Structure P
Amino acid sequence: MDYQGIIIRPPSEANSIILQVTTGCSHNKCTFCGTYKGVRFRIKPESVVERDIEFAASYCRRQRRVFVADGDALILPQARLMKLLKTIRERLPWVTRVGIYGNAKSIRTKALEDLIALRESGLGIVYMGLESGDDVTLKKIRKGVRADTIVEMGQKVVEAGIKLSVTVLLGLAGRERSALHAETTGQALSAMDPNYVGALSLMLLSNTPLGQDYLEGRFKLISSMEMLTELKTMMAHTVLSRGLFHANHASNYLPVKARFPRDKEATISLIDEALKGNISLKPESLRAL
């Protein structure tokens, strides 16, 4: 397989065939993310991708899912995506789901009919980063869009019948806007009603603007207990008709996996116990991105 640079994928795609069709991220301006710093966004030649699919056809017959990488591969032109899905369907007929990263910008380039066509051709899930429902926080981290735009694009994915997984970041707003960040993020998640929510806890990297802000005293990182309080508040303000709310990423202090609405109150009670000191938290040495 032709892999270039750093390859990232959602935790749920750990056992998937990773098919890299782009390198880097089409936005690449978020102040907290150091994954693609110095990497120019590029769409890989079709011939390279086709060779990778042929490799998978011979050597990846036990893997039932494909994840199309890198960051925001949904930005590919519609015709190219449709051809890619057709090739996957023909050459990897045992694959049951194709997943992809998409941001508000790339989803906006697709009409609802385009997304429906992608779903009918095999696209099963879109992973999208909300990060925060607070517009002030989104502006500070240079997300490039307001929360209402992200919500609208998430709703479009859901309307197209494609599963939606949304990522949010605990601690991203700092201490002053912590409560507002948690409340508005829960409200944004409720408006989208995604199939999956993944809450990660902020880990600062020295090669990012936000990491430098922290080192130079311009950003205050909240404590583990404050992050748990954010998680509790966020969950309390999140209403999902169905779906899984995960906070079991390697960065999280308290692993949580709740099916909403069934497990909501029990999970909030669990967080309360941790806040009281009755449940041990993951030590810093074991946290990771």
Structure Q
Amino acid sequence: MKTAVITGASSGIGYATSAELIQKGYRIIGIGRDKTRCEESEHLLNALSSNAKATILQADLMQQREVERVATEISQLLEQENENKLDVLINNAGCVRSWYTTTEEGYEQQFALNHLASFLLTYRLLPQLKRAQGRVIMTGSESHKHMRMHWNDLMLTRGYNPLTAYKQSKLANILFAKGLNERYLNDGITSYVVDPGLVCTDIGCKNTGGLVDWIWKLRKKHGCQPEVPAKTYVYLCETQPAPRELYYYFCKPNRYSCQVTHENADKLFAASEKLCGIQYPARIKT
């Protein structure tokens, strides 16, 4: 039985993808922030088939201590049940903020959850991914195409704009995926970014307010249901041999920003390592 770890699994795209994969025989280990939603989604997923096996863990991935804690819990489950192997890690959890807010570490919350949580969780689960020659999938956005990294002020402390912060975090997602491929493709690990398009979820209404909340409530009415982009995640989990393109939209490769370069990926890795207190191996030179 293959195992998939999915963040943001208690609602939206994460839940829809979990439901698709569990019906294909995957063991699902999900992560959600709200305890009640975690319990409800776990119950619903396990009711989808007689062989379904889902566990939804509660964690606030915005805080690095919580990422470390839940990574340990996942590692223990994998050791007990799946020969310490992880076939798929889907870094899907994300947020939008209306104003400048920080984590316990003092990091801007969109950058912390949308990028750093994925960066740290992937690092902690790398041994299990290597054993399975697994796949790592990030939830991205077309908005990354109109952004540059603010290398001198990644937390955007000067003149904070919530849309700029979101776009930067989405550019970080694809730079992270590129950097992972450059480091681990020879180990059989492949990394991707899914652009889900406009989806009818509540991401823009959680802990926001004012203009952001109002705009998102209007926009999401025109979005597709989460089951639509879920098919692209399933495609990237199931296709053999593993697809080799980086960025996917509706199960097909798509163009991405010219900012996605070796140099920027390496620069992001170096900055993120310092922010997380970890050290990934150096990029394979080609």
With mean count of other Cβ atoms within 10 Å over residues 170-177 computed for every candidate in P, Q, 26.5 is reproduced by structure Q
Origin of the value -11000, where helix-only ellipticity at 222 nm (-39500 (n - 2.57) for each DSSP H run of 4 or more, over all residues; to 500) was derived from one of P, Q: P
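Thinking only about distance in nm of label points 7 Å out along Cα→Cβ at positions 34 and 186, which of P, Q has the largest value?
Details: P: 3.2; Q: 4.6.
Once distance in nm of label points 7 Å out along Cα→Cβ at positions 34 and 186 is tallied for P, Q, the winner is Q.
Given a value of 3.7 for distance in nm of label points 7 Å out along Cα→Cβ at positions 130 and 258, point me to the structure among P, Q it was derived from.
On the way: P: 1.4; Q: 3.7.
Corresponding structure: Q.
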Answer label among P, Q for the case where Rg/Rh (Cα atoms, Kirkwood Rh), for residues 90-233 alone, calculated from the coordinates, equals 1.04: P
Can you spot which of P, Q the value 14 was calculated from, given it is relative contact order in percent (Cα under 8 Å, 6 or more apart)? P
If distance in nm of label points 7 Å out along Cα→Cβ at positions 122 and 266 comes out at 1.8 when worked out from the coordinates, which of P, Q was used? Q
Cα extents along the principal axes in Å, for residues 2-145 alone from the coordinates reads 46, 31, 30; which among P, Q: Q
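If P(r) over Cα pairs in 10 Å bins from 0, in percent, for residues 26-73 alone is computed to be 28, 48, 21, 3, which of P, Q is the source? List each step's numbers first, then the result.
Values: P: 20, 40, 27, 13, 0; Q: 28, 48, 21, 3.
Attributed to the structure labelled Q.
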Which structure, out of P, Q, was Cα extents along the principal axes in Å, for residues 98-161 alone derived from, given a value of 38, 18, 15? P
Which of P, Q yields -0.69, -0.98, -1.15, -1.35 for log10 I(q)/I(0) by the Debye sum over Cα atoms at q = 0.12, 0.14, 0.15, 0.16 Å⁻¹, as computed? Q
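Every number in this text was worked out from the coordinates using simple rules, so none of it is lab data. Just so we're clear, the structure is a prediction, and the values are computed from it rather than from any experiment. Cβ atoms are built from the backbone, for glycine too; each structure is taken alone.
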